[in-house]
Each structure stands twice: as C-alpha cells, then as structure tokens.
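*Asks:* Pasting the structures in now, so scroll down.
Only the coordinates and a few stated rules stand behind these numbers; no lab work does. Just so you know, these numbers come straight off a predicted model, no measurement behind them. Cβ atoms are built from the backbone, for glycine too; each structure is taken alone.
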Structure I
Amino acid sequence: MSRLDSAIRRLCAQRDCLNAAVADAPEGAFLEVGLGNGRTYNHLREIAPDRDIWVIDRQMNAHPASAPPDALFLCGEADDMLAALHGRIGRKVALAHYDLGVGIEEQDTPLRARMAPLLRDLLAPAALLVANGRFDLFDTIPAPDTVPKDRYFMHRA
C-alpha cells in the first residue's frame, strides 16, 4: 500500500472513530492531544460545537481557521500540559483524541505508555479515548465496522 493510500485510510479511520465517540461520550470537555495543523480539532469543533475542546501541542502550527481559542490551548510538552490541565479541570474529560508520535511503533509505544497515566487522571468515568495506537492501560472497545483492524483505536476509561 502506498503511503498516500495509508494516510487516506488513517484519516478515514480517525474520522469514523471520532464520529462514533462523539455520539457516545458522556458529559464533559473534549481534549485534542497533538494539534498539528488543526484538521482534527476543526472536525471536532464542527461535530461537537457545544463542548469545550482543550488542545495540547508543543507549538501553534494550525491553520488560522482551525486554531483553538487561546484560553483552551496549552503550549508545551504533552506530559507537562496534561498535568497542568488536570490541575485546572480535574477528571472532567469526556473524550480525548491522542495523535502523538512518528508512526514508528518502537518509538510510539513507550510514549503512549508514559502518557497513559496522565490521560487516565483526566478522563471522566466512561470517557472515551480515540488514538492512533493501542493504550494497554485502557479497555479497548470495537471501532466502527468501517475501520480496518488495528488502524485506529478506541478505548473506554
């Protein structure tokens, strides 16, 4: 499979998982870990306009139309920003989308393992975690039927 086809498959899987998660998320804020250029944040804002969507990234690189408000953007290293967010809102995140890493499993797995307890401390009971990799700390739930096996992951807190 070409890298272009793989990217398209990943984005479709990501969208389908997020759409399913938004429909099933309990009350609370949303969290985008890894803003990038803001496409996913923009999608979340469109499908969940009444939710606060917190965003964490090392720097603001989003397209202006896809940038979160300053009050909901935490700029810095993910572990520090997750801890800071916990200090601000506690365990009130109903849906987190995690999209960190470089796409190399040997590098991304230890990063997810390091972030997992920090995410657990933010997720409300029955909250959902949608991610580009498996989190062993959380129960994995089935992704929508449109998502190829092991392409994108959904977890329940």
Structure II
Amino acid sequence: MSEWIENRPYDDISIGETAVLTRTVTHEDINRFAQVSGDFNPAHLDPEYAAGTPFGGVIAHGMFTGALISTVLGTLLPGPGTIYVSQTLKFTRPVRPGDTLTVTLTCREKQDEKKRVILDCAAVNQDGKKVAVGEAEVVAPTEKMRVPKATL
C-alpha cells in the first residue's frame, strides 16, 4: 500500500471520471463498526438471533457500506481536502461477512461557482449484484495535496 494519499483538485476532475475501492467485509469489521457507531443491533452481532431474521444470518450495518463511499471521497476522488456535503443511499441487498464489495464513484456533474462535484455511487458484491446505490455531493479541494497516510 502507498504511504501517501493524493487528491484530485476540482479543475483536474472530469465528468465521467471514476474511482474504485474493493474491500472484503469481515466479522471484525462489523464488530468494530458496532463499537464505533454504538449500533449493537443483534442482526449484526448475534448469529443465533440473526439466523431467525429474514436475512438468515449476520449482516453488516448498511452504513458500513456508506463508510466505504466516504473512504473513496476522502482518499481517492476527490481525496484529501474534500468536504462532504450530502449523501443519498438506497440499500438493495444485505452485505454478509465474507462478501467482497466493489465501491465505484463516478463524477456526474461539476458546479463551478462553489467547486461542488456530484458523484454517482454504487457498491456491488462479488457476484456483481448491487448492494447500495446513491449520490454524493462534495466540495472538492482547489489545490493539489499529497499527505502521508495516517498510521492507526
């Protein structure tokens, strides 16, 4: 992995430009997301309980997928310096531990006056089935930035 992250300043972003992130969801991811968010819904954490739900097993929090979209915005497109303005999301199928998600953001529109970028957002699983779709609006940085990736 790179030790740096770089942005795409507003003037360098093109309509149709995309950025992609792929991530396999683990039980540990789900547990950590529950800890950070405070969402301890047993559908995400208790296999016995989750077996009795319509999903038939543990599923990831919907906003875990939303967080992956945020990752793309903050690290790839536009990247460091981005201000998140709004997000719409529709969750279309459950995400389970072991699923590999591919999150793709595509620049659909640029608004020169306020340096805003509208991006279509889609997440698909390893079978190519959409798990979430939506739209993000951000204020893109205006200057090129390259910063060290934080070590946690």
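*Asks:* If mean count of other Cβ atoms within 10 Å over residues 39-46 is computed to be 15.2, which of I, II is the source?
*Replies:* Considering all the candidates, the number was obtained from II.
*Asks:* If you don't mind, there's one more thing I want to ask. Which of I, II yields 4.2 for distance in nm of label points 7 Å out along Cα→Cβ at positions 47 and 79, as computed?
*Replies:* This figure was derived from II.
*Asks:* Given structures I, II, which gives the highest value for distance in nm of label points 7 Å out along Cα→Cβ at positions 31 and 143?
*Replies:* For this comparison of distance in nm of label points 7 Å out along Cα→Cβ at positions 31 and 143, the top structure is II.
*Asks:* Another question about this same structure. Identify the structure, out of I, II, from whose coordinates distance in nm of label points 7 Å out along Cα→Cβ at positions 23 and 119 was calculated to give 2.2.
*Replies:* Structure of origin is I.
*Asks:* While we're here: For mean projected area of the Cα convex hull in nm², which of the structures I, II scores highest?
*Replies:* Once mean projected area of the Cα convex hull in nm² is worked out for each structure, II has the highest.
*Asks:* So distance in nm of label points 7 Å out along Cα→Cβ at positions 71 and 103, computed for just one structure, reads 3.7; which one of I, II is that?
*Replies:* Going through each structure in turn, the value belongs to I.
*Asks:* If helix-only ellipticity at 222 nm (-39500 (n - 2.57) for each DSSP H run of 4 or more, over all residues; to 500) computes to -13000, which of I, II did it come from?
*Replies:* Only one of I, II returns -13000 for helix-only ellipticity at 222 nm (-39500 (n - 2.57) for each DSSP H run of 4 or more, over all residues; to 500), namely I.
*Asks:* Compare mean count of other Cβ atoms within 10 Å over residues 15-22 across structures I, II and report the one with the greatest value.
*Replies:* Answer by largest value of mean count of other Cβ atoms within 10 Å over residues 15-22: I.
*Asks:* Tell me which structure, out of I, II, gives 1.3 once distance in nm of label points 7 Å out along Cα→Cβ at positions 63 and 95 is calculated.
*Replies:* It traces back to II.
*Asks:* From which structure (I, II) was relative contact order in percent (Cα under 8 Å, 6 or more apart) calculated, if the value obtained is 25?
*Replies:* Derived from the structure labelled I.
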